[in-house]
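The structures come next, written out as structure tokens.
Just so it is clear, none of the values below were taken in a lab; they were calculated from the coordinates. Treat the numbers as computed from the prediction; the structure is a model and nothing was measured.
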Structure 1
Amino acid sequence: MANVVMKVKIMPSDVDIDLDRIGEKVRELAPEKVEIRDIGVQPIAFGLKALIVAAVMPDEGNIGEEFVDRIKEIEGVESAEIESVELL
């Protein structure tokens, strides 16, 4: 089975949310088969910033959707959506 790299865009619920704390929680909540490769910050507008998470996982089942659902449950996260999925 091939691996994919998935980019997830995480929007905080407020400009004052600690993005580093959300990034730590994302690493903690990642399923066993998901490897977090990078977490970056992307400016959006008016001081609002998003986290962009790059994660590598097997291309099987619904691992990616489960991962995004876990991220949505983090306190301070307004939304999380898959931006792209590419085969490695």
Structure 2
Amino acid sequence: MQNASGSDAVEQAARRLERAVALLEQRLGSRLSEAGAAAGGAFDQDRAMLATELDAARARERELMAAGSDASAALGRAIEEIRAALGPET
């Protein structure tokens, strides 16, 4: 049961992160359209830099999700080992 709740917590955190990233993308798009072409080349450089940072954040999100899943599985195995070591309930 601990394993399921740990997994649920990781999934909820991932959904919150996805919503935050979507909101960030929406706000970035809005700011980009507001700024328009007036900013010229510097604007394009900033946009490229932000896109690179967003890609890095998404890669980190994937790494954290994998680590969370691994930790949840390890916790489940540890719980089972402890239960087995304690023996059957009386």
Structure 3
Amino acid sequence: MTRMVQCVKLHKEAPGLNAPPYPGALGKRIFENVSQEGWRQWLGRQTMLINEYRLSPIEPKARKFLEEEMEKYFFGEGSAPPDQYTPPR
């Protein structure tokens, strides 16, 4: 049976994640409040941020930045795209 959550990103009930996608308290909060679809949307945003800012996820500073953006994306005012970002057509 699929676990359902009230997704904070989609503002509707949807299938939840199978396991916390991130370590620690933030991962637990995401697991409890974000759907599979909401998480997929974040992965797209994260990829865009990594590419646009030319981040290396192995660097602690980049990981901290991505964690802060993840927190904003799901539980804050949202993760803003880079200033010079133009979406693909």
- Message: Suppose helix-only ellipticity at 222 nm (-39500 (n - 2.57) for each DSSP H run of 4 or more, over all residues; to 500) works out to -16000; of 1, 2, 3, which structure was it derived from?
- Response: 3
- Determine which structure produced the value 13.0 for Kirkwood radius over Cα pairs in Å, calculated from the coordinates; the candidates are 1, 2, 3. 1
